[in-house]
1. Quick check: 1.9 is what I get for distance in nm of label points 7 Å out along Cα→Cβ at positions 100 and 116, calculated from one of 1, 2. Which structure matches?
2. Here FRET efficiency 1/(1 + (r/R0)^6) of positions 44 and 164 (r between Cβ atoms, R0 = 25 Å, to 0.05) has been calculated and equals 0.40, so which of 1, 2 was it run on?
3. So Cα extents along the principal axes in Å, computed for just one structure, reads 69, 36, 33; which one of 1, 2 is that?
4. The value 39 for relative contact order in percent (Cα under 8 Å, 6 or more apart) was derived from one model only; which of 1, 2 is it?
5. When distance in nm of label points 7 Å out along Cα→Cβ at positions 20 and 260 is calculated, the result is 2.4; to which of the structures 1, 2 does this value belong?
6. Matching task: -7500 is the computed value of helix-only ellipticity at 222 nm (-39500 (n - 2.57) for each DSSP H run of 4 or more, over all residues; to 500). Pick the structure from 1, 2.
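No lab work stands behind these numbers, since they all come straight from the coordinates. These figures come from a predicted structure and were not determined experimentally. Cβ atoms are built from the backbone, for glycine too; each structure is taken alone.
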Structure 1
């Protein structure tokens, strides 16, 4: 006789802090409401957002720390399960769900939901103003799909706001991180001549993604760079104002990951087209098994990851 369990494994946290605040526990398995899909999670990610929210603070950014506490809990986390990117298979659909069926391969975000993706299952509303869900591109793995939404959507919409055209010179500062690796590829797909800035160990990676020029900030002082750029994209939110002003042409465009962004299905559709055309691929540094989630957070906390760190739930 088959016994259907009403519990599942999930990593929870009940206080802000270091990776060790995360612990594996048995929690109630979510039940999809009429407008929801129950997704069996195959992969999730350790994104910058999940790190900040686990810590309950953004280093050097008091206003963002205040917003995190306001949105996610003043003294302790309001919702115990983190994880903001996922990929998986639809296991069940609510009565009012129109576009999805059991067995569909999907990916997306859990932004604004009460439960994140660090679990065996997650319920996702079919439509929402905050999160997104889309069919997983056939040509990429579940791990790659889980690394795609947040970083790639952030890079895409901020680059689009800069109105990049064919032949423009674009500087991408922090080109080897999650947002940065996507930004290099997207800027190239938009026709820009790309200069990436990263550390010594990531120069070859950034060049392989299509950067025309790569500057190693550990050996090359940006203050000595004489080139001017039509657009500058700060993919890590750390470029100082004086350097940015000196490198940017008059009337040039600047955007940073500290700029506001949103999540829309149309962004994923644009990214999907870039993947199909061979112009975009998620860069994955490491893949950790689900039970090693704490170890994955420790690694990302070191600040040296290349591209994305993914959790395999299979």
Structure 2
């Protein structure tokens, strides 16, 4: 086993920074509905979410990390500069959309940056089309599934509680402790693993690891950084998801969290990297539509959809540019 090179250490540090920003960026997805429905105070919601995010990968495994790091790129075909460019692109995009309060996808940003840097640095022949297809299907099918599951859960919940007294709202508020915990665990299981896959791929590329096996210290570092980012929270994005799409009631928070958690957790267990932003946003839209379609502010929803489709090509181009710049300075 060789020692870790300086450039690989830089990749690891940049990956952990991305993970931290991912936690800030995506904390809104998990806590927005429970805060907006007044189920929990903001700091309590963020603290609980951060702890669950940390625990997620230790409980449910690292199947997503293997997909990202071992099934997209042909082994041995890339160098650390590709990973640096991909991470730099994703970080720039996350900072920009965080500043604008635009709920774009950190997952899309990382995948787009990864694809753009690989194509620039090693060409199309280095992409494993089967793995890329798996990733893109998971990313683009999951919001549709999230919308449908949110719609169905809301309709079933209303049907089961149609004759209940107003006290049922207390039940839905308390129940969000469980649904929010499930969503937080699934978020930590899926999102932190994308960075684990990048770091492990860097270690394999550098010769530090002989096979693609995620070290325990990588799991611990990534889980810690996404938990720290989550604890700080992204307040602009929380306001977008929690109030601008439609006015969220306790039943809406319960239904959207349950739908999001189910979709993300199932995807994580089968190794499908999904966007928490996409799934939660689409579940909220599904819940709002299930209650009353004209209740949803579709203008905000349209902005979110534009961000979904813009992120991958934009970050791919930025990553290609970063790779070209790195080529002027690195040997």
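1. Matching structure: 1.
2. So the calculation was done on 2.
3. Going through each structure in turn, the value belongs to 2.
4. 2
5. That value comes from structure 2.
6. Answer by label: 1.
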